[in-house]
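Quick heads-up: structures coming right below.
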Structure I
Amino acid sequence: MRLGGYVLHRDNKDTLEPCLRGLLALCDDVVALDSGATDGSGELARSLGARSVPHSWKGYGAARVAAVNALAPCDYVFYLDSDESLEPGAVDTLRAWKGSSPDADVYRLPRRDWAEVEGRRFLFRTQWRARLVRREKAVWHARHIVHEALPKMRGGRVLAPIDHRFATSVARRCAKEERYALMWALRAHFEQRRLKPVVIQRLAAWVRDCVLTGAVFRGGADASRLAWGVAGYHSTKYAYLRQLREGRFAELARIYSEERYDELFARVREGRLD
């Protein structure tokens with residue numbers, strides 16, 4: 001069984017090496033999709049033995065399509081984000097999985113979101129994510145500019161934890177969530193998704209991450225602040241969706257409809273929303 005692996009990156013030299021070492025320890029072919037790195041990340045990927053493939057950034061969906069297309073023929077695809085890594089025990093577990101003649105369309109792994117805020121490191125939450133996908137099922141679309149989830153598929157689980165450097169600052173994480181919320185709303189606007197109550201969405205997400213998953217017991221007040229900030233994504237995306245329905249962000253909507261995703265990301269990053 002051949003396993004192809006990939007990571008998307010830009011200026012991620014501080015976290016890319018452990019990510020790539022995990023992929024290279026498992027995969028028969030590894031692609032590092034370089035979306036314009038200027039910090040030496042591309043050179044690092046090549047020095048470790050990955051194939052560095054340049055790619056003009058047009059969103060996460062388009063990048064995943066490009067990465068899969070760049071892989072050599074394989075049976076399954078395994079992917080990590082540039083701020084994720086595998087511990088040696090997880091690598092051993094995945095090697096055993098690889099030798100077990102797997103046959104499900106998808107396998108989910110536990111991703112442990114670690115927070116490093118105010119000089120304190122704690123486990124924020126653990127979520128099961130699809131990361132091992134049969135090659136012909138590893139299908140994304142360019143319009144999936146953020147939160148580019150695969151179609152729902154029944155599959156198995158592999159207890160090989162992925163460590164994710166989720167947050168190093170509550171403020172930076174909140175700013176990222178707000179950008180993602182607007183991107184999600186643009187896509188949802190054209191998919192005619194229904195609106196949901198804004199306040200309820202945020203409160204429900206805070207309760208889930210802070211209390212039900214136990215973050216507050218591991219990280220105290222820092223965890224509560226982070227959970228409230230992250231939960232803001234779930235309310236903000238519907239607030240943005242409502243504004244789009246009312247005619248705001250018309251230029252962004254036009255750019256999205258014309259599939260000019262590189263321009264869209266640039267405008268949102270620079271705060272040019274109208």
Structure II
Amino acid sequence: MPYALSDVLAEAERLWPTAGAEGWDAPGLVTGSPSQSVASIHLVVDAVADSLDEAIAAGADLVIAHHPLLLFGVKSVAETHYKGSVLAKLIRSGTALLSAHTNADVVADGTSAVLAEKLGLTGIRPIEPSATPGTGIGRVGELAESSTLGHLARAVAELLPATAGGVRVAGEYERQVRRVAVCGGAGDSLLGNPEVVGADVYITADLRHHPASEAREQHLLGAGPALIDVSHWASEWLWLDTAAAQLQQALPEASVTVSEVRTDPWDFAIVR
């Protein structure tokens with residue numbers, strides 16, 4: 001039988017407490033009534049037209065998106081703008097929208113933790129711990145045995161869904177690596193963290209030119225990690241399966257599905 005949306009929200013709060021979100025973040029219910037019925041839940045990274053069309057076509061009553069649709073200030077929801085357009089589509093279809101962003105990053109089974117576990121790291125711990133043990137931003141751990149940087153980069157490429165940008169690497173292909181730091185999503189703000197500096201390689205997304213260049217030069221001097229830069233969307237997509245399994249266990253009567261739509265913003269790349 002269907003659940004009230006309020007019951008689903010309570011489970012989401014238990015799994016991803018909003019108190020764990022960064023101050024600038026905007027997790028929570030975006031549209032929908034707590035009293036409406038929810039029999040089908042669809043998980044996406046990005047609440048964009050293609051992923052929401054997929055959810056509505058599948059008959060989802062609730063979409064849970066990792067990235068908030070209304071993260072920054074919005075002065076209009078006119079349908080001439082994509083945010084207004086998708087909000088109107090959700091409301092007309094009776095589909096609720098919930099976001100779980102940095103509050104889903106920091107939990108024990110959050111985005112970075114899932115990436116670290118999928119890479120087979122051991123001794124996994126947060127890069128920036130929160131007050132609750134085992135929680136916090138990013139993760140660092142060790143490979144079961146040393147690998148070359150090139151081999152690890154290929155393993156990352158095999159693990160993540162394909163994107164136009166692929167996997168970019170700063171460092172020598174044959175360099176031996178074992179201690180690995182990871183941060184799902186944009187992670188160049190952590191480049192100076194001692195746990196990252198002390199790692200052999202740092203895997204994250206959205207590395208900007210200047211921070212990446214400085215980190216690479218420091219690495220070539222023998223201090224600091226090699227870098228593996230991946231798609232922001234791909235680095236967090238792996239978490240959806242874990243979140244879906246947690247929701248399915250908590251709400252066994254609901255249908256819980258994961259998006260197959262690639263919402264990485266880049267369509268193709270030209271390399272010379």
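Which one of I, II has distance in nm of label points 7 Å out along Cα→Cβ at positions 134 and 150, as calculated from the coordinates, equal to 1.0?
The read-out was computed on structure I.
Compare distance in nm of label points 7 Å out along Cα→Cβ at positions 86 and 158 across structures I, II and report the one with the greatest value.
Once distance in nm of label points 7 Å out along Cα→Cβ at positions 86 and 158 is tallied for I, II, the winner is II.
By the measure mean count of other Cβ atoms within 10 Å over residues 6-13, tell me the structure among I, II with the highest figure.
That would be structure I.
Taking distance in nm of label points 7 Å out along Cα→Cβ at positions 102 and 198 as the quantity of interest, name the structure among I, II where it is greatest.
Values: I: 4.2; II: 2.4.
With respect to distance in nm of label points 7 Å out along Cα→Cβ at positions 102 and 198, the highest-scoring structure among I, II is I.
I, II: which one has helix-only ellipticity at 222 nm (-39500 (n - 2.57) for each DSSP H run of 4 or more, over all residues; to 500), as calculated, at -14500?
It must be structure I, since only it matches.
None of the figures in this text is laboratory data; all of them are computed from the coordinates on show. Since the model is a prediction, treat every value here as computed from it, not as a measurement. Cβ atoms are built from the backbone, for glycine too; each structure is taken alone.
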